[in-house]
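Where a number appears in this text, it was derived from the coordinates with a stated rule and is not lab data. Everything numeric here is computed off the predicted structure, so don't read it as measured data. Cβ atoms are built from the backbone, for glycine too; each structure is taken alone.
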Structure 1
Amino acid sequence: MQAPVMTRRQLLATMAAAGIGTSLPAFAAGPRKEAGTTAKRAGASIGVALVGLGYYATHLLAPGLQQTKHCHLAGIVTGSPDKIPEWQRRHGIADANVYSYDDFDRIADNPDIQAVYIATPNDLHKPLTLRAAAAGKHVWCEKPMAMNAAEAQDMVDACRKAGVKLTIGYRLQHEPNTRRLMAMAREQPYGRILKVRAEAGFHAYDDVDPANKPWRLLPQHGGGAMYDMGVYSLNAARYTTGQEPVAVAARQEIHRPQLFEGVDETMFFTLEFPGGLVAECATSFGRNMNTLRADCERGWYELSPFQTYDGLEGRTSDGQAFADAVPHQQARQMDDDALAILRGTAPLVPGEEGVRDMRVVDAVYASARDGGRRIVL
């Protein structure tokens, strides 16, 4: 398969993940918001605290919140005090709405903040979710939801007990082209789906110092391609079929062992669904791949690319094309999640969705480690 060309935004994300410094022009962060002047705060709007101020929060979530209609950036939680002055200057965040991980629990007493968006390394997702729920705050958590299915279920249980909503950051499930594929799983315009191919990955980390690896290469933090990009392939296979996998067989490849110690560089996994439907999936930190395709009885359809921040393109076997763009995927996602809070309705992507993925991730790693086919529990 010919490797897709990386977009500028993908390249910047790859460089940031690999620890390579990037200098973004001013427009990349979106229009600046003057402190305290946003009109959203005059009406119904959810105050959000970003937890973890890495690349994703800085360059995607914070700019996305500037474009939302139903939520706004109200606070930050960080373990890096040196980042605080610039965030306060750029976003007008009050001193009372700035927290460290040590004093995070004080957020319970802050009426300006109704939800927290957790965008930290994966091993922190569960403890921070439990603390946020105990503080009475709704939780928006990045994917992968947790380190395993047991942790994910603990998060769902804690939020349910606290009476707060838990939603997972599967931005693509809010995106119109993806939602079109989800509808096609129900409508079956080309007949029954016979096979799905879902591949998501990129080549990165060549210049990383093995003695100073980013957290995505460290097993204790939930590093590896399957946790990071593999969840895109897995989740896509599930929403494209509209079914839940019953078994999986997986194998991993490592071509740079000096970097990938205890984590996977490339993972191939085959999902078995009821009725004989199969999804061939792959993910990688060593190969460029970005295709989602469904082969059916009377034709096929695909998105390629299917998981970029923009530029998603769909096509079908009978010559149709679709590419419905949204101005900012994360803004759409956060507005949907904010509306669920304001209206008292179920979120589009609840915590249970993340639990279902983590059950499969557990089976993928077990199969890759021990060999053979594993039942998804």
Structure 2
Amino acid sequence: MPRHAPARRSPIRAFLSSQAAAGILLMAAAALALLVANSPLAADYAALLHRTLGPMSLEHWINDGLMAVFFLLVGLEIKRELLDGQLATWPRRILPGIAAAGGMAVPALIYLAFNRGATAAGWAIPAATDIAFALGVITLLGDRVPASLRVFLAALAIIDDLGAVAIIALFYTTHVSLPDLATAFGALGVLVALNRYGVRRLTPFLLVGVLLWVFMLRSGVHATLAGVMLALTIPMTRARDSADGSADGESALHRLEHALHRPVGFLVVPVFALANAAVPIVGLPAAALTAPVTLGVAVALLTGKVAGVFGAATLAIRLGLADMPAHATPRQLFGVALLCGIGFTMSIFITLLAFPADPLLQAEAKLGVLAGSLLSGVLGYGVLLRSRREGERSRSIPG
């Protein structure tokens, strides 16, 4: 009898499950980093991060090297979703796109209401949602959250990431070496040519991608953007372009994305958290807890994200521009909007770019990120849990 191949999960289901599991590990890594930073091991841990390995410290290898791999995966996910996923058509893009725009603009304005002058550089810190953390919280709720809202959150976070990449490129690049930047764009041109001439092996792309990263690092433009640039040149065949109309799980983009999901989710991002969530709260001056940067980030994540996401999404639905996600209620949409206030990974990354030479401002911003993200996660979890229970009670009452 013929053997049947095992059924494969859809890309979005695999994406959601892997991101959720990674989010749980990320929570543990962040908690461990905080514990170490406020223990007798703090000085030794800081010395380890500043130990030089070749041309850079261990901390820089993590933030400029490992995180380039994170941005490579982000770029692959953005390209796949835009070409053949949840964001492949304009009707699918409208609701998460409008919600993401509101969720980036309102937190930035709230942050700027608390900060003027030099500290205003941190306006983009509360702009992005950490998809791994947010989906990790949703996983704890099981089937209490409709699948449509999980997809909405994933799509919104991907658009958030795209916005964060653009912000980093446009606003957090200072001194630029034009010769190195020109060489980096030459490497990018080679990648585009490889794609255009039908090269489907990953090895040439990855080798040229390493050169692209080196020259981006030397140019002064943040090296992690090389990951996104490389991702956008990786070949991908859409399902509707394949001969039988089936999903092409063997294109170069799919192969690389599947290969990177586990290393990024279970190694790169947790290592980044261990290196950058180690905030020495015990040693900080008391004023840091109520500093404008701390309050600006925390309040922007907690109130700005929910106001921007929920407000923009509700307006789009009421104006008939988009539909409410299937089987979801306004209360559940509000709960997911609260979860968008979890801004851990990208928020801390932007913190390092906004205040590169001021450890105190970095610590204040990280405190705000941790506080705002924690409160958003707890409140979002509570709203979603309560909304499900109320829905079950209402259905049990005879009409």
Value 54, calculated as percent of Cα pairs over 16 Å apart, for residues 171-250 alone, assigned to which of 1, 2: 2
Which of 1, 2 yields 18.1 [mean count of other Cβ atoms within 10 Å over residues 59-66, calculated]: 2
Source structure (of 1, 2) for P(r) over Cα pairs in 20 Å bins from 0, in percent, computed value 29, 60, 11, 0: 1
Structure from which -8500 was derived, helix-only ellipticity at 222 nm (-39500 (n - 2.57) for each DSSP H run of 4 or more, over all residues; to 500), options 1, 2: 1
Highest-scoring label, criterion being FRET efficiency 1/(1 + (r/R0)^6) of positions 75 and 195 (r between Cβ atoms, R0 = 30 Å, to 0.05), among 1, 2: 2
Identity of the structure behind 19 (criterion: relative contact order in percent (Cα under 8 Å, 6 or more apart), calculated), options 1, 2: 1
Of the structures 1, 2, the one that 20.2 was derived from, the read-out being mean count of other Cβ atoms within 10 Å over residues 259-266: 1
For 1.4 (distance in nm of label points 7 Å out along Cα→Cβ at positions 299 and 315, calculated) the corresponding structure among 1, 2: 1
